[in-house]
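Scrolling down, you'll hit the structures one after another.
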Structure P
């Protein structure tokens, strides 16, 4: 019943993220530098690249924690743009709150901070713990309090929408009935392909299309370049490694090349920072010993006690489970204890810089040794890369200097460093041949005045990690219009398609008019199918909307709509099934869903309005 609400999931997720009060341990001051390395300007206030990078890390950690997703999958241009958009919205909310005079009183601020569990000891706010935790994160209380105050101001603004929306019961009931209504329909598609062979556009139609679509035939500024590529990977392929070197490396790194032993453990942490007073540490140890006694009396309750008492928020929600880990991944005291234990053994309290741990070993993955033949190829590649790394830096510096000093040619640099001069096809400012001529910094250098007018080499630009490219423009042409003669074949195909679509739509509308007059034998209908707003059976939104807008007084009824393929869809509505009355609980739940959706739509519209009247600049 709630599928139509779920279609607005992106809006819902955006608002929920925006409305959440994120007490993050990084502050505003960290991003208010004077540097020019910013990614957006919001009404004169910069969003520094460092802030975007931190927000991306938070996004990745959140996705990994909630969905178990690989964080690397979250580092894409689309995700970065969405995270940046959220930062922009936060800035706009903060500025709007200030504009309309919202304030947060000091008692409100104090109350919120004192309620944060991380700052409490034995259920009571500890100023010492508060200052220690902030200091560990490189923050001052003033920085953190400024951040919290700004978040509360934003929350006040959001609450004006989220707490004051109202949907009448009669509206909720009507929407619910409409969402559950079903219609039995048959379709027939009249597509442009049916008319392609009948269309013969004349020169007048082709010229008219050309004149009306000038932008489509604009050829951008382009350049042809020759370029050199210095790549660590390519350099590594040229390196020679003997069997003796490979064997020696294998003997020295057997443990690393094999699969090391891993252990899975759970823990209960009673936090006590290394800088805590002796009194606080003693209190934490006493509490840990008390919990240890409870665990040993009832080991089966370990997970429940971890959820209740552990002060490690990351693992507490999972019953203290830390998953599998190998040596070198945990602090030494913790690791030493875990790798001495037997499965199901419980130890504690183990003291680390984080506090006192009660540890339970839950599983062991035995390490596996490897033989030389299994890893020989991998070892050779590692050794070649190590050798290449030793010379890559020197070659990179030498290449950079040489193409600058001898800026009128790439030939000398190519000969000295044994690099092939590569030739490109035409490249525009928007990009060219992958993988190298798509880099924005390189393209900017190629289309610079120095490269085009002065005929100089570009600098050596790192297009990907450990890969440098130097380019030189050999041909250049300004942006220009393609002539009608050059574009005629392409335009002819476009006009044929356009006129075929017009013919399909014309025939569809003529047949619809005849069907509505009672000539119901003029088409062969497709199979009968039942659709609803919740179950569209793959139909596009416009067709579904047309079906449910059609009259229902006399059946069968007929309607039609232009379809996404440029043709026309004829629809016969055979039967309508009204929804049956629902129970009170279901009705109320739907009303709450509808009210939430309305609230979110109003807030999204307000945010869009704020952004529209604010000056926002995003650097490409």
Structure Q
């Protein structure tokens, strides 16, 4: 290609930017650089839009990646804001939804889990919670992950003996369960503890999660000594075990002195053009876990810019602590603080400690970030080698960036669930997993189920693409099934108009479902097998098995929900206590449904009006 031809797209991009600059003002705002096919290439914010966009015209001084971006730019769009902080919040939101290729991207934006102490029951339940805070109760967190929540829940049960059973199970208990016998619950379901005593247990858990752990431990130590002095050694031993449980969840004696009541620590390690941000969560003087993140960015990006972009995206739609410790000096820190304060409703301080106890937090987090990045790079190298093998096997032009694997699960056509898992150079992308509740396919129709799942997936993708949302398409579609499944999926791709854009492969289990004897089906090639010890075969088996696991987990969850459901759950005005009284009196939900108004009135707690509601529900 001649030099003149290479310069044409560059000049076209510069002309697009120069034309936009003519109409821009010096107000804050957000700009989008868009390619000819509608793909959003970059989202940026500016204190003064005109100055920021005009800076792209100084082409020769820009990094190579920005020069490439300008060469692809054919359109620009702008949104003005009142302040630079508003522009930052809008920029983060757009980056999260559009995932532009030239932005620094936080790809794993899964919501954090919390511990919830419910307050919609006379005997509150403690449980793990993720998502909208729509249930009445006290929320504590965020925690770094489910394992951190589960560990803390187990300790809370040992220390405060709170129930973890559902309201339905609670209402139907007639004698204490195993949790009572192993001293993890005081059995409020059968009246072995009063409401006042149980509320004291709940308040103890609230106080502990709020940072009042030392006060609680001191009270337990006094109670233990009193029990020991009174020669009630069994009770004293119980308090001893509860004190040990509380001690095991605390982060250490220096936490309170370091001001870690509500604090996150973000440390970035940058090496070889890749980065890891290690995030530690501290709440109420305790560690709520840590988690590594690997943002996507150009290898030329400086660590300070990566961490600043990570900060803005990380807290998008998530709880923000009052203090954030960072390992690098953040550019335009005051703007980020203002934006986070506007989002959270309280003052947010971002600081880079250079000495003292807070610096020890940073150094510890940096060590974790360095080790996590090393493991990530080694794992990624192995993944890339396997994906290169997959590309060679299926005649792909280059290693696939996104592999989607599909499977279905059901028992005799009941509780039918379809599943999609996603894998790529960094392994399984669990935030991209999806489940599909099968709604239209006939019972036990595996072909119909796969048709419905793929149709819904690709028609939705095409619709969102028409609406301007950038969709990530799979490079390889792997189906758990044989020739029949392959034919059905091929028809769906053809109907959606994407048959030539996605490589479709079906993997069928071997005779007697033996691992290692799988047969592969693809377009224009006779069915074939791979050697039993082929690493690529083992990798594809792992993908298939992960999809199978995910589908079965969805099916079991759906089946379990159906099994514990009761017709009484849908009756308005019937809570756990009334449901338990009705079941104790009549013996079954069917007997309740068949009962008359006078019979229903005989149950304790059921008035004439409530009895009428129950009767009307089943006979109306």
Structure R
């Protein structure tokens, strides 16, 4: 990965502190600032005062959330859109434990979040005396879901350990790190005159560069000679801000292109060379026919068919080139013929030049008409469900399509839920990079609203909307108050069927009679009224004709908004893509 903080502070930046002495709390903030961190989220505790009080002076925005897990999700989305690491805080004991639940999301999705948790004072915590209030081994708890988890036990090691944490979070495949600090250490003063306080550019690798020159030359030779190249983008393309170079290479080669679920938007989804992941049959045909495949910034996980047949061609017959900044991702699930360890943007930019020297531009994808016919078959199969007349409320497929037409092309969409996500993946196209937020690796319910808030805080000029199921929305609905307080005017569209919709579908798919389906029903809740009670804008929609004026009023309000959409529960139980979703997890 190219580290997600291309704009890093200069090493000559001076601290607001006076002289050479400051508290450990202020030193901690100063070190975060030097690493390019400008955003922190969490729930403030008395133990945090010695460092949170200094955040504004160092240009770090602090946002108080309503739950520490949600705070991590807010910071995750902030990192995605800014391409910089962000921080999150948790208090001793339960607050830190709540935060670790969120770190499991950041670990799975590859988001560089640095968690700062306080522990009880050293006298009762190192080692634990037993019976101490809120004494929890947060360092050990975080280790399975972080790249770095450590206790800061000495004031003079703060700079070193902050560097280590941010380095672990950003170099290679990104992910979370955790630093625990005894609360009594934060108030101690320290002479910083002899400490190493340097900027990110001097502390860690900021870019991997273009990679091995000979490897790039060989890759260019292979691609210039390919008849049916296929290019596949993972989130590493987004982190490296390399979408334009990726598309340029695909266009020059006349290559078919697609992305992982998490990298949606790396290729505009109305591009003639793009093949959607929502149509597995056509994508399988395209990948199977390819003679050369290029995988950039992707590990080829379960939703990608592990990069193996039947979802892909036989790696013994199909030449594979992989570009990644993390050597550990090379050949992870699919054998690779040519490996290029590099920054995706730099390597792709150079490949565009080298391929351009070797072959002229090609007109388009070979056999495009055959693939178009296959795609029309998939569309025809889905059409009856999308056109079905609802007995009550709105057809969720029609709602998602109509909603997309009402939003700007460059809008950011967050999706959350089970069946709701399937509707959104199939029927809500994404056209720009950094415009799609979903818990791909974890399927983590409740991430949607925090993701939307974090995106809006990172990109206040962009339209940000959420498509969520009612079950998922309930996890972190109180973060509407955070959005209102922080001025994050997101639009949350909640598809309401008063149930855990995907669980209802799973029971019926398994042939369970309705009389034996238990635990899937939810009480009727008016989420628009909940929004208004929290100072936000609320709308209620139960016909498709009501949607457009409701969206218009929501956008005009300038407030965070919830549009409660009553959807037909029977149609919602048969979402487009459900069988494909199940099949993807059987290879």
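Only the coordinates and a few stated rules stand behind these numbers; no lab work does. These numbers were taken from a predicted model, which means no experiment stands behind them. Cβ atoms are built from the backbone, for glycine too; each structure is taken alone.
Structure data summary
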quantity: Winner on relative contact order in percent (Cα under 8 Å, 6 or more apart) once structures P, Q, R are ranked, highest first; calculated: P
quantity: Top of P, Q, R by distance in nm of label points 7 Å out along Cα→Cβ at positions 488 and 552, largest first; calculated: P
quantity: Among P, Q, R, structure where volume of the Cα convex hull per residue in Å³ as derived comes to 286; calculated: P
quantity: Top of P, Q, R by distance in nm of label points 7 Å out along Cα→Cβ at positions 208 and 240, largest first; calculated: P
quantity: Comparison of P, Q, R by distance in nm of label points 7 Å out along Cα→Cβ at positions 56 and 200 - largest value held by; calculated: Q
